[in-house]
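S.K.: Structures follow.
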Structure I
Amino acid sequence: MTAGHDYIIVGAGSAGCVLAARLSEDPAVRVLLLEAGTHDERRALPVPALMARHFLTDVDWAYVTEPQPRLAGRQMYWPRGRGLGGTFLINGQVYLRGDRADYDRWAELGNPGWDYDTVLPYFRKSEDRRGDPSPFHGRGGPLPVADLRDPNVLTHAFVAAAVECGIPHRHDFNEARLEGAGYVQVTQRRGARWTTAHSHLRPAFDRPNLTVLTGAHATRVLFDELRAVGVEYRQDGRTTQATAGREVVLCGGVVNSPQLLLLSGVGPARDLRALGIPLVHELPGVGSNLQDHVGVAVIASITQPISILSGESPANVVRYALLRKGPLTSNISEACAYVRTRPGLASPDLELVFSPIGVPPRRLFESPRAWAVRRARSVTDRVRRRGEPPTMHGVILGPAAATPRSTGFVALASADPLAAPVIQPSYFSDPDGEDLNVVVEGVRLARRLLHTQPLSGLIDGEVQPGDDVQSDDALAGFVQERAQTAHHGTGTCKMGIDPMAVVDPTLRVHGLEALRVVDASVMPTIVSGHPNAAVIMIAEKAAELLHDRERAQAS
């Protein structure tokens, strides 16, 4: 058993890295950070455009959902990062907080201190945003938030076409309101991916009061009656227990945090008893309220080979290596538009993401199993196929429901802590079918943009859904057959005061002592932006909450 820690943090993703760094700023506080993955410094990880290379590798939990009844029974591949940086290692690097209304809604649901005006300083605290001063941005913080270094000509055409269609130009999506079209901001430094493992954790590595253990898979939280006193974990085939004198903080994310609570006997009593897990505390909301953005790809071919599919040409590799410029600096999703599909909405309900990338059609929609089988072929075959010329240069316009109403759940498949959990997002399950309607409207908008100058002058033809898909029923069928997750899962340990809430507004687990959750799972409703920015904000605010606790105890 290891001892001598004040705080144990489980999970070194976006939130865990921030929290470990902030808590260890106090030399009197001893912090242990546990991460199931490894400390991966492989050369390709920082290259923004190569993020998909790391799917289904050792830095990916590679989860698969249950079959989706309203998506033609398909299972979704759910990449989740493992290693220092978590999903930040493999995400699209978009820094997009969401609309003011998202956070004001959290406060309205019984979470004082989480309205937009109150959380804005925590966004700013983490940020190093260069350029003109702005009340919405911070400067001098640890995390770089930058404009794209080298946007594709197709991306410029998309933004101009959106404005031509009547969508206002949005200079900065990280102001209080989202509506409009423009370029995204990214978490990059000089054209390289930059995670909270780089920005927050790396500068703290040498602090004597911070211990970081990788390859340490947490298996349960340890309790003394209703107080969390430590964590059990497996490392190098051995089971070890570590004790926490003050608190245990779960930062495992939307899947792993509820999974660990359930394995520890915290959750719906009936489900735990069915698996033979002793009940510590009944909390029915653990694992419920799973929300995610889901959308579909509208694909068109282009008249010239100018997409970022050519990024790995020798010239572009040299350009990236020497100048950190060119298509390899692309985060793939270079621009977006937020619109309201009907009047009267408090904020946009549709996001349209633009990617200037050509996709080999035969590989677009492989199932996770087919993908895994393909990856398992011989090294020689994989190298040969990497050398194949691209089958299509093109663009993708990806409409997604920004404020989905459908909810699902995460549950245990077994009492084995190393077994993958059950993930059931229940896409398009909202009773009135509004989520599906929003995406269908998004397909129509994407088509209008493809036929609007200057983008239309670069388009050769629509590849998907195809000219024969026109009626409402045909479009709905297309969306259900081809929709995919945006990898934005949230909400499975939601914050609130209702009977299904898991944590209170200070992120403490209801009914338990010395146990908090700090990650995307605490969001009571999904933000309309991309959740990573909000997760970093949550961790910055949580660190202050814990510092306030320290000061109160000292006084």
Structure II
Amino acid sequence: MKKLVLILLVIVCSLSIKAQENELFKDREYPQWFSDAKLGIFIHYGLYSVPSYSDKEQYAEWFYKGLISGDSLRINFQKEVFGEDFNYKDYKDLFKAELFDAAEWADLFAKSGAKYILFTSKHHDGYCMWDSKYAKGWSSATTTPNRDFCAELADEVRKRGVKFGLYYSLTEWTNPLYRWTVDTNISIDNYVDKHLIPQFKELVDKFKPAVIFSDGDWDFNHTSFRSNEMVQYYYDVVGEEGIVNDRWGIGFNHGYATPEYSSGIMDKSRPWAECRGLSRSFALNRNADLETYLTSEDLIKHFARLVAAGGGLTINVGPSADGKIPLLQQERLLDLGKWIEVNQEAIYGSRAFETVYQNQTKTISRIDEEINFNWVRNAPMQGVTEDNFSILWQTNIVPEKTDTYTIYLEADEEAVLEIINSKKETVLKLKSEKQEVNQKIKLKKGENYKFKLGYQEKTHEAVVNLSWKSSNFEKQPIKSQWNGKVSWEETYVCFTKNNGNLYAISLKPIDNFISFELDKAPKADMKIYLLGETNIEIPWEYNSENKTITLDTRQITPANITTKGAWVFKLDDYINYIE
């Protein structure tokens, strides 16, 4: 009985402590500037920029992790390019940054329309991009570059009125006190006390960043990192301007939300900004295909959707080892900046309207030789959303031999396989949800079987694999001509509101007429303009029966259109009128 009481007391105390920890920052308001900013620039630059290599769907900044976890692609690449005896630490001698120019970077970021940057001060490899006394011989200031990148960039960015922020990894793969994902059998406390806490405070004291994006936290509770102590210290130093993200360990209930490679979230409880690279990786990956890069038009559309949902975007650039930001990446940022400059009244300081999007169902066909995909957090095809899409594949298979086949199906969300025989009877139905499942089935030689595989992706990872084995062959993908149809909800209009006005952002090219729904009728003399140099006034009609407003855009010519990707119509004083 006493033992039971003791256990209950421990549980109650633990819950009480957890509640107090979750309440620690409840009265701190998030700074308004962050919610108003909408756009930030992420920069992943470090030793990993020397190899700048990974699989096409991997993060190049995780290069070292691949070396220590047996990734043959990265291991073989390093051996073939840099030599059999080359080690990751040797990249410090090749990392010269000879073309790095902080002023050039800052000019680009300012022209992009960004209001803050997040520079990677230290990634998971532990290599510091500033002169840290806790990283002797393992920082840019004490190795070949011989420069403090954080200090140089902070000065130039702030000169241009852009807020300076830092990414900082809580964990390191290389630290002798605790090697993350390696020393799993020892406590992290020594590392936290002697390295993490003092180094974090050093970083805050030196740079006083307006934003801190913490990362590398997901294997630990926030109490293990003493995250409350670190965040409170940061707030005490920086003051009301400071804001942190939400990645400080399991159970940390504070900070702006950071969906990654997603189509955004609907969250009004706290600020949020989606983060992603222009391609599949944050750091430069020289193995990437051009088609994986967002076009300027795709970037603009994606940004508009995020802002309409009440959030923002932290878009990443991955400089090359010499310090230059690749021209393609520069072009994308400059095109986004030109669009924002024309349409800034619909962006900066805007808020979500009660109707966020108006969508239409879209379908596109594809043909695959096998179903063996791991799209990570990306869309399967350009134009398709990263989240909330579905694919239906169909094919006909005629077995060459009567045999018992084991069918394997794996999906991260939900997939259903149906096999139908020539009599149109379902002979197998297999469902996978967040795991691999298998089932045996006897298939007859010469009979025509229809295979139908439906896959539904919701959020985050996107994985679907279909394979089989028999007495004649080992487990392998089922090869055939798989005819697929991808379906998703495509946004054609999204909305923001600002200063009493409603802004309808058309993601479709301007045609003769544009229609969208408005639940509340506008005043009869409301004026509508196409934002741009000409601010063209647009005739319109409102149908109260189906609550649709139609804009007559026939007068708009290519000469009137000053931007690409999305076009913004201002419904003057509409919000003030309906409220």
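S.K.: Assuming 23 is relative contact order in percent (Cα under 8 Å, 6 or more apart) as calculated from a single structure, say which of I, II it is.
M.R.: Of the structures listed, the value fits I.
S.K.: Rg and Dmax of the Cα atoms in Å computed as 22.8, 71: which structure among I, II?
M.R.: Structure I accounts for this read-out.
S.K.: Which structure, out of I, II, was distance in nm of label points 7 Å out along Cα→Cβ at positions 276 and 444 derived from, given a value of 5.5?
M.R.: I
S.K.: Which of the displayed structures (I, II) returns the greatest value of mean count of other Cβ atoms within 10 Å over residues 132-139 on calculation?
M.R.: Top value of mean count of other Cβ atoms within 10 Å over residues 132-139, among I, II, belongs to structure II.
Throughout, read-outs are computed from the coordinates displayed, never taken from laboratory work. Computed from a predicted model, the values in this text were never measured in an experiment. Cβ atoms are built from the backbone, for glycine too; each structure is taken alone.
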